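Below you'll find a set of structures to go through.
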Structure 1
Amino acid sequence: MPEEFSVDPESLLRASARFSLESVELDAALARLRESLSALGDVCGDDEQGHTFGAAYKPNVAKLDKAMANLVEGLGGIGDAFDVMATNYLGGDSASQVRSR
């Protein structure tokens, strides 16, 4: 007996909204973090120890910032994909209906 496949478009739309909201909220949090860190100025100092620390710290800050920005984009993309899937499913369902002329 074949397995059944069903899609709940409303569930996809709710998931879409949630992923989109989380993307917006993470983007806002990232902006606040960037602003706070920027306000601190150069936290590494201008001595030899500061330069040594900064050589390891600054590239890792940049990597983390890029990863967080990618996560913002990824969450938004997942939200968009769920929305498209729900819209396509609803459209396909109605397009498959036989209509009399």
Structure 2
Amino acid sequence: MAQIFACVADLMLASRVKEILGSSGHEVTVSGALPQSVEADLIVCDLDSTDPVAVASLAPPSIGFYSHTDVETRRRALEAGVDLVIPRSRMVRELPQLADGLL
């Protein structure tokens, strides 16, 4: 079981992320804001409300998701060094497998 920190401001989406990862056996902490340091094995962030540079600056591996039409956010996240940058729809479908691949 891994410790996962999810930075998701949208409450409905945050509960969905927590449910998806929790049902895979992970312990999930959800917050609407990204702290300066995180004690976790993996970070999952909504890049629509979180600066990708701040995500990439933290030590754990990271998954950032974005609206599939927002190519600028995708580009910025990849340049910043977010480990895996995916559209929100893929995150919802494949999050357990993606998380396990980075853990």
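We did not get these values from a lab; they are worked out from the coordinates using the rules stated. Since this is a predicted model, take the numbers as computed values, not measurements. Cβ atoms are built from the backbone, for glycine too; each structure is taken alone.
Ranked on distance in nm of label points 7 Å out along Cα→Cβ at positions 15 and 31, which label among 1, 2 comes first with the largest value?
By distance in nm of label points 7 Å out along Cα→Cβ at positions 15 and 31, the leading structure of 1, 2 is 1.
Computing helix-only ellipticity at 222 nm (-39500 (n - 2.57) for each DSSP H run of 4 or more, over all residues; to 500) gives -29500 for which of 1, 2?
Corresponding structure: 1.
When mean count of other Cβ atoms within 10 Å over residues 55-62 is computed for each of 1, 2, which one produces 18.6?
Clearly, the read-out refers to 2.
Rank structures 1, 2 by distance in nm of label points 7 Å out along Cα→Cβ at positions 47 and 79 and report only the one at the top, that is, the highest.
The maximum falls on structure 1.
For distance in nm of label points 7 Å out along Cα→Cβ at positions 7 and 39, which of 1, 2 scores largest?
When distance in nm of label points 7 Å out along Cα→Cβ at positions 7 and 39 is computed for each of 1, 2, structure 1 gives the biggest number.
1, 2: which one has relative contact order in percent (Cα under 8 Å, 6 or more apart), as calculated, at 25?
Computing relative contact order in percent (Cα under 8 Å, 6 or more apart) on every structure in 1, 2 gives 25 only for 2.
11.3 is what came out when mean projected area of the Cα convex hull in nm² was calculated for one structure; which of 1, 2 is it?
1
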